[in-house]
1. Out of I, II, choose the structure whose coordinates give distance in nm of label points 7 Å out along Cα→Cβ at positions 131 and 171 equal to 2.6 when calculated.
2. When Cα Rg over 2.2 N^0.38 Å, for residues 91-162 alone is computed for each of I, II, which one produces 1.14?
3. For which of the structures I, II does the calculation of distance in nm of label points 7 Å out along Cα→Cβ at positions 43 and 115 return 3.7?
4. Hey, distance in nm of label points 7 Å out along Cα→Cβ at positions 51 and 211 derived from one of I, II reads 3.8; which structure?
5. Which of I, II yields -12000 for helix-only ellipticity at 222 nm (-39500 (n - 2.57) for each DSSP H run of 4 or more, over all residues; to 500), as computed?
6. Tell me which of I, II gives 17.1, 51 when you compute Rg and Dmax of the Cα atoms in Å.
Structure I
């Protein structure tokens with residue numbers, strides 16, 4: 001397309017590419033033709049440690065080469081964002097510990113870049129308080145082994161799963177567990193969890209009947225579809 005339309009490279013003053021860590025060689029060649037040096041601004045956003053599309057021939061080394069070239073020409077052209085506001089400290093510590101080894105044993109074999117750990121926003125005054133919320137950030141609920149029989153029907157298993165989930169929600173609301181939320185005045189603080197804080201995601205509408213039976217009819221949990 002670029003060869004057929006020679007005016008394309010000079011048409012765009014600014015080219016922005018997100019998730020560049022998953023770029024493959026063909027895409028990189030297209031980008032080079034579309035935004036050659038000296039024709040405008042090329043802005044690349046990505047995280048080498050989040051490259052997940054190797055099965056589509058993505059090559060993180062392409063991004064690493066682009067980074068080195070940019071820093072060589074202008075050291076200030078690289079802006080590193082290593083502070084995350086998404087996770088609690090315990091989650092960050094686990095991720096950093098696990099992926100530090102994955103990085104050194106895998107991707108880093110072809111990229112001369114050290115692992116960049118996630119950092120908490122320690123300078124924010126609200127950060128310590130955010131760690132005090134009591135509701136579990138992640139919990140894996142497995143079916144009871146007694147329910148997993150060769151004769152078990154799918155509907156019965158779904159009912160059992162919904163009952164376990166509903167009981168955990170009732171327990172969280174009834175125990176005064178807290179979540180981190182805005183106070184409506186521009187600040188954030190822990191507050192008691194309510195039913196409206198929960199969202200149940202299902203693969204299809206076929207499970208709605210089991211949710212209605214358990215959540216509404218059996219447990220009395222206010223539910224909206």
Structure II
């Protein structure tokens with residue numbers, strides 16, 4: 001069954017994202033569990049987590065995805081950045097698990113030395129290797145800006161393979177795919193993307209779709225989302 005939703009705000013409390021989603025008729029939602037542009041987080045209390053679960057039950061919204069912080073760069077050659085990103089990814093997973101979120105969606109990082117994919121895999125192993133959580137990690141395709149690790153579907157599939165058992169699936173973002181050179185305005189480009197997904201991933205691995213238009217042109221690497229239409 002296809003389920004549709006939106007990214008909703010947590011302003012006023014995490015549970016408010018569900019209430020907003022319910023008012024908009026959403027089947028599913030995505031949230032940030034904290035400010036996505038900062039390293040500091042506020043702990044989620046047991047009471048807040050339970051309230052989130054209660055409101056979710058009343059709305060019937062599922063799945064719930066939590067998008068990881070934009071600051072993470074698990075592929076970085078800079079040891080300090082990578083270490084901080086590993087710690088934050090671990091925290092993202094624990095926060096999502098605490099509120100019962102189904103997925104954490106992760107941008108897989110950038111590097112300019114050709115070793116980014118391998119470092120990203122090692123970072124995921126370091127972050128998730130000793131965690132006991134039910135929340136699943138989804139790897140998102142990226143926009144193709146210089147150094148991106150997973151802008152092409154074969155690379156995304158490779159990282160999924162390298163982290164088998166830790167990352168369980170992928171999120172495909174239409175804006176990112178377009179920016180990376182998959183021309184989704186044409187039948188040929190759409191078939192190219194779908195063909196690579198089926199060949200390298202399989203439909204069962206695609207757990208989430210981010211459907212956005214793009215402010216940038218095809219193949220420009222510009223990660224600038226636009227409202228559909």
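What follows draws every value from the coordinates through simple rules; no lab data is involved. Since the model is a prediction, treat every value here as computed from it, not as a measurement. Cβ atoms are built from the backbone, for glycine too; each structure is taken alone.
1. Working: I: 2.6; II: 1.3.
Only one of I, II returns 2.6 for distance in nm of label points 7 Å out along Cα→Cβ at positions 131 and 171, namely I.
2. Working: I: 1.85; II: 1.14.
Value 1.14 for Cα Rg over 2.2 N^0.38 Å, for residues 91-162 alone corresponds to II out of I, II.
3. Values: I: 3.2; II: 3.7.
Corresponding structure: II.
4. Numbers: I: 3.8; II: 3.3.
Of the structures listed, the value fits I.
5. Values: I: -9500; II: -12000.
Source structure for this number: II.
6. Working: I: 24.6, 69; II: 17.1, 51.
The structure behind it is II.
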